[in-house]
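Just so you know, all these numbers are worked out from the coordinates, no wet-lab data involved. In this text the structure is predicted, and so the values were computed from the model without any measurement. Cβ atoms are built from the backbone, for glycine too; each structure is taken alone.
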Structure P
Amino acid sequence: MSRNEGMIDRALRVVLGLGLLALVFFGPQTPWGWIGLVPLVTGLVGFCPLYRLLGINTCAIKS
């Protein structure tokens, strides 16, 4: 798997993922917050399968 996410994209995904996961433990405590695992993991790994399917690449460096 080659990276297809840039640094800004990855940072936003991690922040969004952590924010959604916070909904599980704080606030409304809804189980829908577990969906935050998707952007969190893709942000940490640097690879998004949906980006691959759509041909999107926000990573400046090809690896």
Structure Q
Amino acid sequence: MAVPKRKTSKRKKRARNTHKKAPKITIQACPKCGAQKQPHRVCPECGFYAGEQRVTKKGS
């Protein structure tokens, strides 16, 4: 079984783990109402997706 010869330094450990961060969430404007939403998802404000009403508006 392999055993490390030396303690891994903070710098080495952090350099190895730099790619493990969470990706940025992409936000775009809804073409119908202009509210901010994630791509390929129904707009939470107006309920439109791909030019069609998919869900009823919140609060209505």
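Each of the structures P, Q was assessed by percent of Cα pairs over 15 Å apart; the largest value belongs to Q.
Among candidates P, Q, the computation of relative contact order in percent (Cα under 8 Å, 6 or more apart) that gave 17 used structure Q. Can you say which of P, Q returns 2.1 when distance in nm of label points 7 Å out along Cα→Cβ at positions 32 and 48 is computed? Of the options listed, only P reproduces it.
Here helix-only ellipticity at 222 nm (-39500 (n - 2.57) for each DSSP H run of 4 or more, over all residues; to 500) was calculated and came to -16500; which of the structures P, Q was it taken from? Comparing all candidates, it corresponds to P.
If FRET efficiency 1/(1 + (r/R0)^6) of positions 8 and 40 (r between Cβ atoms, R0 = 25 Å, to 0.05) computes to 0.05, which of P, Q did it come from? Label of the originating structure: Q.
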